[in-house]
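The data blocks that follow each hold one structure.
Rule-based calculations on the coordinates, nothing more; no lab input. Remember, predicted model here, so these are calculated numbers, not experimental data. Cβ atoms are built from the backbone, for glycine too; each structure is taken alone.
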Structure I
Amino acid sequence: MNFCRYNDGRYGLVTNGYVYDITGLVAALAPQRPERGDAFVIALPAIVRELTLRPPESPACRAEDAVFLSPVLNPTKLVAAPVNYEAHIEESIADPGITFNRAVARIDQAGLFLKSASSLVGAGEGVAVRFPDRRTDHEIELGVVIGRECSNVSEAASLSYVAGYAIALDMSVRGVEDRSFRKSIDSYSVLGPWLVTADEIPDPNDIGFTLKVNGAVRQQSNTRRLIFNVQRLISWASRWYTLYPGDIIMTGTPEGVGPVGDGDVMECAMDRIGEMRVNVRAAALMSSRSDASEAVAG
């Protein structure tokens, strides 16, 4: 099943090109104040069971008319995998615009990194480039959404903790600062267009995907080329952090990363998941109230 958040934060089931509103069902089954994790993801098994017995009858809108938000609202963390494709390592070494002439460590040496949950948006919200004088790159990745609390899980058991999958964009400002600092800007983590439940993806390590910018192919690969596959990433992450329902693991990007700016359009497609169109715009920055007060006082 394909689950989304859309328009003003409503929940939907996406099927056959239509969105069926299930906001009331989610409200009835999801915990009001979970101690940790995303309430919708916690309730997802119960929601799936109910919809299997009583599928919705009337669509709310066509999928093409919906504004898709991130299907996950409240992850406790976004875990990301750097340099997890050999060809991306090679292009990073060759392009000083990516590395700023720093040595490229392999993933087993670099480790994972965290992105701020406040950077998370959906496909319909787009990416707002905050530093137009610096290079902001697209990085398409498979997004893995954790479904149950877990810690120190084995690779063999890891997929049983997955709620579903989505297309992810790990946007990055290039520079000398730490990865998590440059990649945690508002809107620099895109997840969408919806969450596809794990039962729909028989092998997450064999998913083809493509990213185009303004119609031109920039990235095209398959998750079978991952250095650390999905099971290994989940197991490794859970050795370092307790993972909670709704936490997102971004599995790494292949070669072909490149800059985007105001007015560009990214088109992302992934086998068995779907397609999403993500608009790029310049960020509209606002001064804080205290800054504005100081400016008036000055």
Structure II
Amino acid sequence: MHVQRILLTGASGLLGNAVARYFRSRVDILPTAFRSTRAGLLKGDLADPAFQAVLAGEPWDAVVHCAALRSPDYCETHPDLAERLNAGVPVELARLARQRGARMIHVSTDYVFDGSHPPYRETDDCHPLNLYGHTKRRAEEGIAAEYPDAVIMRIGALYGVPEPDIASPMLEEAVQVVRAGAPAEVDHRIKRYPLFVEDVAKVVEFLLGLEAAAGIVHVGASRGVTRYEWALAVAAWLGSPSGHLRPSSRDGTRSAVRPTDVGMATDRLRSWGGPVPRDFQEILPDVLRRLCENKGDEKKLSERDGA
């Protein structure tokens, strides 16, 4: 990898934090965040032209754009903010990257698909079901027009063991509902494909070093699970009872519609020789052990995680 300094957005989020930790001993990082008490972060609003000017004045030869308004429900109720952060900011960063000939990796989502015909390939048509997916798709289109050499990396649901003040909702919520012991209905309708953030960080390193990489690439896991199945897996490896959990197929009261299955094929990543993310069953025991070592940490979920 010939990159000298990476502009990393969303460094206070789950993925951004994992990327920062992974590259910390490998290359110089300029990490940014919208709001965080963590030291060493350049804080500012990516949608603010003044902050964009600050970034334009900094030396960097690659940008990894992890920041986003990630909650589909929050996007539905804050459409202007979602459009500005998820669709507008990525194009501005693509412009800055193109102007200096920098490498760019933009993190997109499997929610650009409607879930009706998985597994999805990079060439398949996009039909987002919610505003979050629409804004992320508009970002993809804008980046492709502004900077065709940029890499658009679509990912799925993330989990990991972040630093103490950063949340890993998919994993922590499962641990919480398992350990609570109270009767609970858990979604058994929507299938997600859990991605370990440290595996995604390795893919980022690979893509930054592959000069031929451009356009859309899917970074997905091979095994899909509903939240109910995920909770059962967590319970099994924790050695905890799971009889209090009940599968639910109800839509619930969430604002945003979710696609039921957005599994993605990773043929393109494989053809490039890239590292394909591991099946969660291979690594969940170790991940849970690491999480339990930090079980005293207070982690709060943020609607604007990493933005």
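List of remarks:
- Highest-scoring label, criterion being mean count of other Cβ atoms within 10 Å over residues 31-38, among I, II: II
- Computed -11000 for helix-only ellipticity at 222 nm (-39500 (n - 2.57) for each DSSP H run of 4 or more, over all residues; to 500) - originating structure among I, II: II
- Identity of the structure behind 31, 11, 8 (criterion: semi-axes √(5λ) of the Cα gyration tensor in Å, for residues 135-174 alone, calculated), options I, II: II
- Between structures I, II, the greatest calculated value of distance in nm of label points 7 Å out along Cα→Cβ at positions 95 and 271 is seen in II.
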